[in-house]
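Okay, got some structures for you below.
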Structure 1
Amino acid sequence: MLLWGEEFTPGIVGLLASRLVDEHYRPTVVVSLDGDVGRGSARSISEFNLAFALQECHDLFTKFGGHPRAAGFTIPRENLPALRERLPAIARRQLAHLSLQPTINIDAHVRLATLTGENFQFFRDLAPYGEGNPIPVFITKGVKVVDAIRLGAQGQHLKLRLKHEGALWNAMAFGQGDAWHKESELLDIVYRVGMDQWSRSGTLRMIIEDFRPAAGQFTA
């Protein structure tokens, strides 16, 4: 996916590209135009190597750089039509015969009661997180939904109160409001843990990446 225009400011092109990748699971390039110069930001999926793709188009850029999942470049406006022809051709070659579905790499199957402040500090000590050192992702099965509230103008987000083996957690599931069904009392959840920036007491908060109705039984 390649978009360009004067309405895209340099400060938002990276955020917009990331958002489109999250929504469509396709490599995305967004270019901010200022006169005859374009400044682009690209985000990708694990199956498509941006660094190699941009290298194949190097003659079109004034400068470029990045890594397989994120990159940026400066390009003369007159070269954008050529980029629109080349990048999709490269993508078709790299992604041919692949079924593009987003996946989540899970680091550990854990009990919520084990995610204490002490253990969380251990994971914080592993920072900084990034492309080569992603934030740990966990799975817990058979989690009871104590409370669920849909948030956002269209109810697109989900705020949850969860219980598992006596441990209570607050959780947010961004963009997953439509996936929630009231009859789903027990869930299997995939998530990461971080500090609640709105909490004065420094409590932990769970960010849910995905969830599904649980098949097992729950013991409170």
Structure 2
Amino acid sequence: MLANAILFDLDGTLTDPKLGITSCIQFALSEIGYQPPEADELNWCIGPPIKDSFSQLLQTSDETILTQAIALYRSRFSTIGLFENTLYPQIIETLKTIRLAGYQTFVATSKPSIYAIQIIEHFGLSLLFDHVYGSELDGTRSIKADLIHYILVQENLLPASTIMVGDRKHDIIGAKSHNLTTIGVTYGYGTEQELTIHGADFIVHSPDEIAKLLRLEN
């Protein structure tokens, strides 16, 4: 596989953020008078932009309601929820192997970069990435295709030599819109069927398989 740069999604790819994200969604819904679903019923909210998730949960496109829900979500997430998170096994070893092989590595997440940077620092991953890219709090670059375009321009990366690794269809669709090679991971929150339907070039079932796919491990 001819590549020199790899973009990694954050939620469901590097870390498991289920407790933090679902707890903050439940908190926001309760605060505005809605009965929140159980945590397991909110797994689909892990990956997409949070505004899209609230729009579906509340069955509304009303900007006032969505803005209120997001503000409540962030009031808990910014102090508690972002640390209710765990690193997937083998991630550190996999990233070290990839870095030692000479690849540039970047985080590419729809999560606001102000939170993504804190999470990467919290888990001691800062030295394993060239840069952490995310959206802005106003929603700018929350669409994966927009974010990937921004990264390609900022880092002067060639699509033909850049790989996107992610667990949801948004990662695959966004990368494919710029002709990147895609690796879908099934240990996160997207199914193999979801990833395959949307055109993932490769599928892996654990972090160490990423390095094996790149032929960095036996």
Structure 3
Amino acid sequence: MARRPYVSRVRVQAALETHAAILDAARTLFAEQGYARTSVAAVAERAGVAVNTVYTSVGGKPALIRALGEDGAADEVTREVLDQVSRLTDGREILRVTAHGTGEVTRRQATTLKVLLDNRTSDPAVADAAALAVRRYRASLGRIAARLADLAVLRDDIDRTRAEEILWFYFGTSAWNAVRELGWSWETAADWLTTQSSSALLEPPPHRPPAPS
């Protein structure tokens, strides 16, 4: 029987830490200097590794920017939100969780989003990475739209596709940028977006006549 190759956990952990350090360095430099003006050598110096290590761990600049986009799209908060949504049955609560979750992801990934959005017209690699991040973000919102549709809580004139579009309108990057530019706190913005998206997407609660006096 052939022996399995030995894999050192220490080496694996060191490789993961090196990979993370390189991405952190690239994220910082791309935000500070712009994608076009940042070299792989500068990323290596900031990360404290050899230039060749950047290439073997991640790749050149196109690979770095793509990895940043993938890293942002794979934020663990997104997974937690989707897990919660899959177990919830109340439409407004689903939208509340979505609002606070997308706000948290936007806050955590602010630098990556800035890099992608500010540099996407300067290089096709950045444009591709930004498009990938948007597709994955919208795919997550699509799963939330599907959950709302499955629960039959959407307004009669809204199907799953339109629900995904409305979720993108209220919880996409442009929406979060707009409310933050107004100076609103994350909590205030999330509560407002919950209320507005609920009105746009959900069937209104049944009217209850006032209780007799």
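Source structure of the calculated read-out (semi-axes √(5λ) of the Cα gyration tensor in Å, 40, 21, 15) within 1, 2, 3: 3. Looking at relative contact order in percent (Cα under 8 Å, 6 or more apart) for structures 1, 2, 3, the greatest value goes to 2.
The value -12500 for helix-only ellipticity at 222 nm (-39500 (n - 2.57) for each DSSP H run of 4 or more, over all residues; to 500) was derived from one model only; which of 1, 2, 3 is it? Source structure for this number: 2.
Every number in this text was worked out from the coordinates using simple rules, so none of it is lab data. Values in this document were obtained by computation on a predicted structure and should not be read as measured data.
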